[in-house]
1. Just checking, which of 1, 2 has the largest value of distance in nm of label points 7 Å out along Cα→Cβ at positions 14 and 38?
2. Suppose you compute distance in nm of label points 7 Å out along Cα→Cβ at positions 70 and 126 for every structure in 1, 2: which one lands on 1.9?
3. Compare mean count of other Cβ atoms within 10 Å over residues 30-37 across structures 1, 2 and report the one with the greatest value.
4. Between structures 1, 2, where is volume of the Cα convex hull per residue in Å³ highest?
5. For relative contact order in percent (Cα under 8 Å, 6 or more apart), which structure out of 1, 2 has the highest calculated value?
Structure 1
Amino acid sequence: MLDWSDTWQMPLDVSNFQVPSQASGQDNQEFDYFVGSNKLEVVKEQRDLGEQFTDNLKSSRQCQLANSKASKVLGMIGRTISYKNADLLVRLYKSLVRPHLEYCVSTWSPSYVKNSKLLERMQHMFTRMVPKLKKLSYEKRLDWD
């Protein structure tokens, strides 16, 4: 890799390189990785293309980050939209909040109940924002059309 970058006069900034750690078992060893004479940093958590990868390869951290982003957007909708029409709120939810909850879900699909409940909480909070649904139970709010 260094030979290629030198040949094409495209120097690499090795300080930006990171190696994800996969040594989460007891017997697994962590190795040192080098590019040329530069040792690469080994990290327990890394973000790539909007997904958060951890050394244990579980999706909990990704679910927490997705929930955090969706919560911020849902809060912004609640604070800034004064005309609380159900159709408008549903469109805003589907276009601004749900993409954060569903981004790359096929690769990190929540496999633990706690992660599913964390993401489901956003939908629960949203249905409480709609004035005519506020007093209904959560199950009835989900059936609303």
Structure 2
Amino acid sequence: MCGSRYVLTEFSSGVGFSAMSDGLLNLQRSGFYPILAHIERYACLDEPEKVEALLQMRVYLQMNADTVLRGQELLRGRYVRTLLKRGYIHFVATDAHDLTRRRPQMKKSWSYISKLCGREYADTVCGKNALRVVTGERIPFA
């Protein structure tokens, strides 16, 4: 991404955890910093321990802005909030493909995350980390 070592990575939603982690490790061995897109879509990540394993591998995690907002409605809403509250998410981004059916929801997502987790975290996941990718700066792990 932007000439950096960051690479946005996506798997099929039915991928197993072993195949996912192997693929991410291969990217790392090749010198890349993987960002796993749409983490809310993977059934193999339904347990926080699996997400924690990815974090220990130093994989960056991205969640969609509309998932943050719909997290209150979804059956998995508690799970979405838990990932945010624990600081596991590095990026919140739109999955907007147009301005009518999949509209960007960043301002609303930022507001929700700010209330849930604090303004600093909201600023980081909704913008600062993206800027770090553009500048090639390494995003710190907690």
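1. Working: 1: 0.7; 2: 1.5.
For this comparison of distance in nm of label points 7 Å out along Cα→Cβ at positions 14 and 38, the top structure is 2.
2. Answer for the origin of the read-out: 2.
3. Values: 1: 10.6; 2: 17.5.
When mean count of other Cβ atoms within 10 Å over residues 30-37 is computed for each of 1, 2, structure 2 gives the biggest number.
4. On the way: 1: 166; 2: 113.
Going through 1, 2 one by one, volume of the Cα convex hull per residue in Å³ is largest in 1.
5. Values: 1: 19; 2: 23.
Comparing 1, 2, the top value of relative contact order in percent (Cα under 8 Å, 6 or more apart) belongs to 2.
No lab work stands behind these numbers, since they all come straight from the coordinates. Because the structure is predicted, anything quoted here is derived from the model rather than measured. Cβ atoms are built from the backbone, for glycine too; each structure is taken alone.
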